[in-house]
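What follows draws every value from the coordinates through simple rules; no lab data is involved. Since this is a predicted model, take the numbers as computed values, not measurements. Cβ atoms are built from the backbone, for glycine too; each structure is taken alone.
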Structure P
């Protein structure tokens with residue numbers, strides 16, 4: 001949205017284009033999402049989870065056939081409630097930590113264009129702020145890769161990322177007004193990676 005707003009304002013188009021373009025993009029993405037096949041088995045993609053589910057389904061089908069009952073079509077896995085999800089170990093702790101990450105994310109996301117607008121023109125400020133969002137994209141991939149390197153210890157990796165983010169936030173809070181724009185860009189991209197991870 002920030003990139004679109006900066007581009008629309010920079011090209012001199014009417015402001016409502018900054019709302020129209022993301023709306024059309026979201027509508028197209030929603031249509032594509034709705035059209036996705038919900039079960040990989042329907043497309044011939046047999047993962048270990050699908051194989052286990054199909055084996056259980058066959059066993060239940062045989063058991064019901066022996067009892068003379070008809071089996072309904074497989075409806076897939078049943079969703080669980082929020083109360084049941086919170087009872088899963090570490091879900092509440094991750095949700096709490098994720099809440100702080102999102103607070104940091106949205107604070108930076110909406111505050112950066114205003115802060116940068118004091119030193120740059122509005123279009124440049126929005127484009128620089130967008131680098132923070134761009135940095136978030138590879139963050140999840142990097143955390144997943146590093147987590148796999150350490151045998152799936154996500155809590156340790158996320159803890160290290162959080163502590164590193166605290167250091168970056170402290171440096172940003174103290175020195176942001178005196179930093180060179182290139183240093184600021186690198187720092188915002190790193191912070192985006194840490195928050196995205």
Structure Q
């Protein structure tokens with residue numbers, strides 16, 4: 001299948017992304033470059049200088065809400081991509097409403113508690129929607145351990161599933177970017193199998 005045909009197919013779908021940090025911002029850009037028609041991005045954080053080592057932002061955007069900055073950056077890449085932003089903290093009560101209508105959802109949150117809450121909520125309240133999570137991306141090297149694994153009929157996890165972020169093992173652009181792109185690739189694989 002040629003790229004124009006892939007792009008035409010992907011234009012019909014909506015992907016939701018929870019989190020606009022290292023995973024979320026890079027995944028969103030990869031999906032936009034591939035042709036996904038609508039990308040919904042939720043985050044309630046602002047850009048700090050410490051984010052620039054791995055997130056798809058620029059120094060002139062420091063202080064801006066992440067969702068606004070990623071919307072603007074994607075508009076430069078492809079102005080036809082419909083970007084929906086929510087500068088809001090996600091809770092078990094608002095997740096089903098915010099992500100309603102999404103064909104696939106990407107979990108790209110930082111905090112372990114938030115990740116668990118989001119995954120549990122989506123699986124309970126939106127059980128038929130494919131969910132692609134990220135786990136295990138800190139540090140450098142050993143990129144062969146990064147993979148995407150199917151957990152059940154709708155849940156996939158990308159990363160090495162073990163390398164936790166710490167002061168001594170921070171998240172760096174190469175491994176974060178690989179996991180974000182594994183997530184984007186799995187989204188595309190799922191959507192290419194769907195009928196319009």
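Things to note:
- Which entry (P, Q) yields the derived value 1.12 for Rg/Rh (Cα atoms, Kirkwood Rh), for residues 106-145 alone: P
- FRET efficiency 1/(1 + (r/R0)^6) of positions 82 and 114 (r between Cβ atoms, R0 = 41 Å, to 0.05) - highest-scoring structure of P, Q: Q
- log10 I(q)/I(0) by the Debye sum over Cα atoms at q = 0.11, 0.12, 0.16 Å⁻¹ from the coordinates reads -0.77, -0.87, -1.18; which among P, Q: P
- Answer label among P, Q for the case where FRET efficiency 1/(1 + (r/R0)^6) of positions 34 and 162 (r between Cβ atoms, R0 = 25 Å, to 0.05), calculated from the coordinates, equals 0.30: Q
- Which of P, Q yields 2.2 [distance in nm of label points 7 Å out along Cα→Cβ at positions 138 and 154, calculated]: P
- Entry that produces -25000 once helix-only ellipticity at 222 nm (-39500 (n - 2.57) for each DSSP H run of 4 or more, over all residues; to 500) is calculated, selected from P, Q: P
- Comparison of P, Q by distance in nm of label points 7 Å out along Cα→Cβ at positions 26 and 178 - largest value held by: P
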